[in-house]
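Please find the structures below.
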Structure I
Amino acid sequence: MNNRDSKNISVIGDGGWGTTLAVHLAKKGCRLRLWGPFPAALKEMQATRINSRFLPGIRLPENILIEADLAMALTTAQMIVFAIPSRFAHAVLRKMAATKVEFSKKIFISVTKGIDTKNLLPISRLIEKELGPARIVVLSGPNIAGEVVREIPSTAVAASRQSSAAQTVQAVFNSEYFRVYTNTDVIGVELGGSLKNVMALACGVCDGLGFGTNTKAALMTRALPEMIRLGKAFGAKSNTFSGLSGLGDLITTAFNPQSRNRTVGEQLGQGRKIQDILSSMKMVAEGVETVKAVYPLSQKLKIDMPITTEMYRIIYRKKSPLAAVAALMTRKMKAE
């Protein structure tokens, strides 16, 4: 793939992060097609040049073509950015497979931070399962869409088993305000970005209960080995979770007031029901879906994940947040 070809890019998913990345790449002179699942929303974007639902106030550059035809978006691109929430990833991948597009020579960039609950698979492995061999790159890091689109200095990691694919993505996405590193630990980078959402929910619960920095610092510190334990079961490297896609992303998501996962956790801590919280949101809080996949995974693999377990019980078993905290604080004493 030459440099000219790599600038023909389609973004599959017109949510806040997918649209932000399309805007970012358009500013760099790439030719973009932005596809979304709802024709009415695409028509509105085409007419107004603004994604009013997910990225209000940001005008879409003219070199972003709003594309309603999924097959056209896939056929014309040499690089495909997959920005579909994990809850809908399987259904969209099935639609993509039905187009009969040859994906093996394309660079497929997953920016979805979640785990498929049906197959209990990270999204990169779900992509391979549904589309066959592809040059998959996972792009992840401590990124709030609203900050990146405003060109606030940010970082990310492009991870691939093929170093040439990661380096191509690095070159295409890197800019003076969006610095991209490379890595070969695909599953570590991917799981770091997914698992931190569960931990950010827990940090939000602490905020909602009115706890202080002692509690949140302890929770985040203990979250890291929990993330590592599951990562190692999938073959990830421990030190990846101390990098940008693990600890870095956790810090951003746990503390930023705009973080959807932290905010959902905060409202749970304040006593609101999960159904009421989600019904009032436009965007997806990936951690709510991710914990539904991670909890059974931890049980199946016999991995000790106490924070994840308590978040699962709060969300899906209606356990009191205070009771969940008490359960964590009264666990059997152990060495650090």
Structure II
Amino acid sequence: MRYKKFYIFILCLSTWIGVQAQGLSEEAQISLLTCTPGKELYARYGHTAIRVQDPQNRMDLVFNYGIFDFNTDHFYWKFVKGETWYELGATTMPWFMLEYEEEHRPVYEQVLNLTPSQRNEIWQALVQNYEPENRQYLYNFVFDNCATRPYLLIQKALGGTIHSDYTGFTGTTYRRFIRRYTGSMTWANAGINLLFGPKADKPMSSDQRLFLPEELMLYMAQARLSDGTPLVREGQIGTFERPHTPWYASWPFGLALYFLFVALISYWDRRRMKRSRWLEIVVGIPYILLLILVTFLTFFSCHPLVGFGWRLLILPLTHLCARLIYILR
């Protein structure tokens, strides 16, 4: 099976130069692919790609703006600073689908109702972006990612505007919107809330919410051309599964256990009339490191939503309330 897919890949690449020179045939079609979420945090939001299919030229390629390399020099340091460089990748449809089939992740396809000139404009833009000097771009989770780039390519080919009846979650804040994909009770969401500042609580406009693949898919499903014709000629859509967190693995339960632990230590300290200073040290050092991290990300990184917010006070206030048993003796 893998050898067959490799053969298809070589066959498609062999037609690349010819198709690039003469353009796509009349039979060609361009689709928007929306991949459902994976288990890893970075895959929790799904993925978007563009499929270019041209039977006459025996080509079936997928262009993917979500390629990154963990082996890049100082990858984690660059990731923390928000200077992660992603790049455009191209592969055949069978190779692209292999990963999602193995993980049992559905992929929804929407064939776009485009004219030959519009299809060729998108094709030429993809080919140009795939040039070695153009492949990389500075990734931004909210403003420049695997979903926003395909949307902008399609929007440009259609004359700069796309009209859609889908309102979705317009007016919802970034924080609440992202919570739908991480799960409100997960530790991942708790960490994100600690790092996000007031900027994450600003309402999103209609276009700003399209940085998430599911929203882009639903938006395109109700989009229409200037003459009222649906933008999506054929295809299927579906809903993303929301993460479920059992109560015993949720952050509120963990915070309650922490409160109970500190309260018990405080009660013990009250009984013996002596303060356990090691508890403040154990809790204080990680909290100080968290504040240093937020400070660094706020002033020295490219992350747009990071900042100081009231949620940073949850841990010290919980600690203080539990310590009142000892303080008010």
Structure III
Amino acid sequence: MSTITLRPFLGPSDYQTITDLINAGFAAAEFPAVESLGETENTFAHLENCDPVRDVRIAEDDAGNPLGYARLYWIDDQEGLRRYQLTLSVGLEAERGGVTAALLEWAITHTRARMSENPTERPTVLQAWVTNEAKPAERMALLNANGFEPVRYGYFMVRDLNEPIEIPDLPAGLYVRPVTPEDDRPIFDALHEAFRDHWGYAPPPDFDSDFDEWRSWPLRNADLYQVAFARNGDGQEQVAGMVLNFIAEEDNRVFGLNRGWADPICVRRPWRKQGVARGLIMRSLRLLADRGLTEAALGVDTQNPNGALQLYESCGFRANMRSVTMRKTM
């Protein structure tokens, strides 16, 4: 491979390049997903604690062909850490040609510079998420060689919708109804409230911006949502739990899949351990099957303290790929 050059972000003209590199990274990981230009645009429209001119690098060869993409931003999480999050997308040939190593070296150096400019008393780590622990093998070896260690594992899980789908009753007082635009903010707020109990949660610096990004996500389809509502003592409606289903049509087209996603899933504290999640999951599977889909997918933290992995397995999901979160103490 020719000389690798890292250049800064040039503005919206780079969105398609970044989208293509994200998809090259998915292909290297053998993960059947397609990022759309609209998703990239939505992400960059809502960046927080990230200056794209300073915190994004695109690797190119001598001819100016794009080879890889890295983006860095920071968050203060509820573990008491300051986490510099690294997004890294490189195609397989470029991975083996040293592009990932060049971008990782930049990320480590840039994190140290950002730490000097933006000091904190919190312990600081550089964190990267590896979509597929097994592919490409070079990625894990490179991270390990640079002082990263695994701190958390996740599964991508798939469920055959041709298998029986038995729908249990929801607990007394809970009901599911069609979601309206007026429900968007209560659902979003309930989602964040529930995920505060999950490992790695960090409140967004700007909830309104985060809400706008969530609501503007191109794959969002509220018609597919399964949300359980309840009424409090004053008769006011509130969200108890949810499965925010979606269908990635382009993934299905490109990879010959017929898949829907039952993800994310959460239940607020007062309604946990009562069968709410199971009831909503099984309703979601029936909804997706009735749409003509043949399988459902989701992601799960394998160490979720509320037994999410065991629940999903009992609903018929089976793991087909393991992801890993890697951290380097800075």
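One of I, II, III was used to compute mean projected area of the Cα convex hull in nm², and the result was 16.0. Which label is that?
The correct label is I.
Using relative contact order in percent (Cα under 8 Å, 6 or more apart), single out the structure from I, II, III with the greatest value.
Checked I, II, III; max of relative contact order in percent (Cα under 8 Å, 6 or more apart) sits with III.
Looking just at mean count of other Cβ atoms within 10 Å over residues 60-67, which of the labels I, II, III belongs to the structure with the highest value?
Answer by largest value of mean count of other Cβ atoms within 10 Å over residues 60-67: II.
Another question about this same structure. Tell me which of I, II, III gives 53, 39, 26 when you compute Cα extents along the principal axes in Å, for residues 84-219 alone.
I
We did not get these values from a lab; they are worked out from the coordinates using the rules stated. None of the values given here were measured: they were computed from a predicted structure. Cβ atoms are built from the backbone, for glycine too; each structure is taken alone.
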